[in-house]
Structure I
């Protein structure tokens with residue numbers, strides 16, 4: 001089975017990749033190179049990624065990757081693979097923006113025309129035209145989660161709040177949905193801080 005993890009970033013995607021990769025007969029990476037461009041104009045990265053997924057699918061029961069930039073490629077993934085499940089993570093808007101503002105420092109990968117500090121990562125995000133980086137991060141959060149929850153309504157993505165990573169019981173829900181029946185491994189507590197009343201599709 002192919003397992004793809006998505007989410008805006010700063011929402012537990014690193015921990016999700018680690019958790020899934022701990023499971024028996026699983027090989028799940030996080031932001032495996034080459035990184036995927038959001039605009040999809042360069043066709044080489046997705047070709048490399050698809051070929052790699054096919055190779056790993058032959059060796060492992062569960063093979064996949066977790067990265068925010070998979071979102072615009074979901075239609076292609078669903079065409080290429082019949083045995084695929086997509087996991088989406090979300091967190092509250094305020095916490096997401098605060099976390100990215102703190103973590104990204106001078107980098108601005110979301111504002112159209114901003115100085116490019118890390119070209120490799122800059123291409124992985126959509127660009128917006130609001131006046132501030134903070135505003136553009138908010139626009140990104142809104143658009144990303146709206147798209148992700150639209151996919152869930154179609155039955156092709158299953159979403160979880162980031163605090164799903166905090167407890168074994170909620171991890172079991174994910175494992176059962178993926179068909180990971182052997183629960184010998186546990187990641188432990190992620191200690192996510194989430195406002196439970198701020199689910200993106202309810203705003």
Structure II
């Protein structure tokens with residue numbers, strides 16, 4: 001299972017430090033959270049801020065927890081040449097047009113993802129766009145903040161997504177984000193997730209490398 005370190009901050013210095021730590025872990029990429037202060041009562045760096053960061057050899061997936069993800073997708077497109085963006089993942093709850101978001105992301109060469117908040121039903125995803133979707137992300141917490149406890153209810157959504165993926169024969173990456181810890185990552189893996197996004201478990205660890213290795217082995 002793939003592990004993506006999560007970067008959720010409004011501080012460039014903190015983001016750069018975490019990127020340097022992630023590079024030392026030899027992961028392929030990180031997930032960078034973008035929150036606008038409206039979707040959730042939190043505020044982070046935006047794609048425009050990220051042109052000041054040195055990503056090293058890392059790719060970055062942008063997780064857009066914002067009122068209208070398409071607006072931030074356009075901002076990312078504007079700075080596409082300066083940021084090693086692999087994917088863009090938008091929360092569906094405040095997204096006006098899912099199909100337009102997915103198609104616009106793919107048009108500019110990004111992997112296209114949609115994310116379901118903890119209590120958002122699987123049916124919120126518009127079925128006609130599944131064939132074009134590259135990533136389906138399931139939140140294990142309420143979107144917007146780190147340091148929250150994982151809610152096991154998210155495992156039901158993961159299993160539902162995995163069953164749909166199998167029945168449709170679609171190469172869809174199912175990712176779990178939020179509250180992922182050493183004591184629950186094996187359950188998430190057993191539920192069928194392809195990847196997890198890990199934030200506070202890494203950044204608050206006294207030995208990040210050892211913690212990362214333990215997560216990989218779990």
Structure III
């Protein structure tokens with residue numbers, strides 16, 4: 001039988017955790033979103049859930065400065081990790097963020113997978129490759145969202161997708177790559193299907 005899509009429109013802000021010890025109880029299933037601060041991570045979360053103001057978006061990259069949890073129901077959560085590589089903050093704060101992200105990714109038992117958000121025009125930065133290496137060591141499933149696909153013509157976007165897939169062909173774990181546009185609402189069903197598989201199918205269909 002086909003898997004019934006989770007209803008992502010039920011997403012509600014749960015809490016903002018500055019450190020691992022402040023996170024919700026480590027039970028149930030959750031999927032985290034990570035990426036450079038200007039890659040469109042918050043916009044992707046809003047598009048996937050159909051909630052335009054769920055995740056905080058800003059014209060100033062790097063505004064997500066904690067681990068933000070959004071509950072779909074009592075057992076399933078989406079997690080917005082601090083953006084990396086761009087935020088104009090003191091170096092000590094960047095190191096503190098990196099430490100907490102490493103703690104979360106390395107120690108969180110309820111984490112089922114990571115959605116890695118990259119601007120389709122600037123994919124596979126050193127930060128992205130470091131994150132992929134960390135996930136490979138942990139055996140964590142990864143799904144790459146190549147965002148802002150609307151900024152490229154169809155042929156160029158498709159070529160970028162194929163290039164990233166070739167580059168990551170030897171990734172040792174579960175890995176998917178897709179084009180995505182929050183503006184054009186394209187690629188949403190594809191990533192929702194991945195999230196549903198990771199989080200477990202729901203009782204209600206997605207709106």
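Read the figures in this text as sums done on the coordinates, not as results from a lab. These numbers come from a predicted model, not from an experiment. Cβ atoms are built from the backbone, for glycine too; each structure is taken alone.
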Q) Taking distance in nm of label points 7 Å out along Cα→Cβ at positions 53 and 133 from the coordinates of each of I, II, III, which one would give 2.5? A) II
**Q.** Identity of the structure behind 12.1 (criterion: mean count of other Cβ atoms within 10 Å over residues 37-44, calculated), options I, II, III
**A.** I
Q. Which structure, out of I, II, III, was Cα Rg over 2.2 N^0.38 Å, for residues 29-100 alone derived from, given a value of 1.11?
A. III
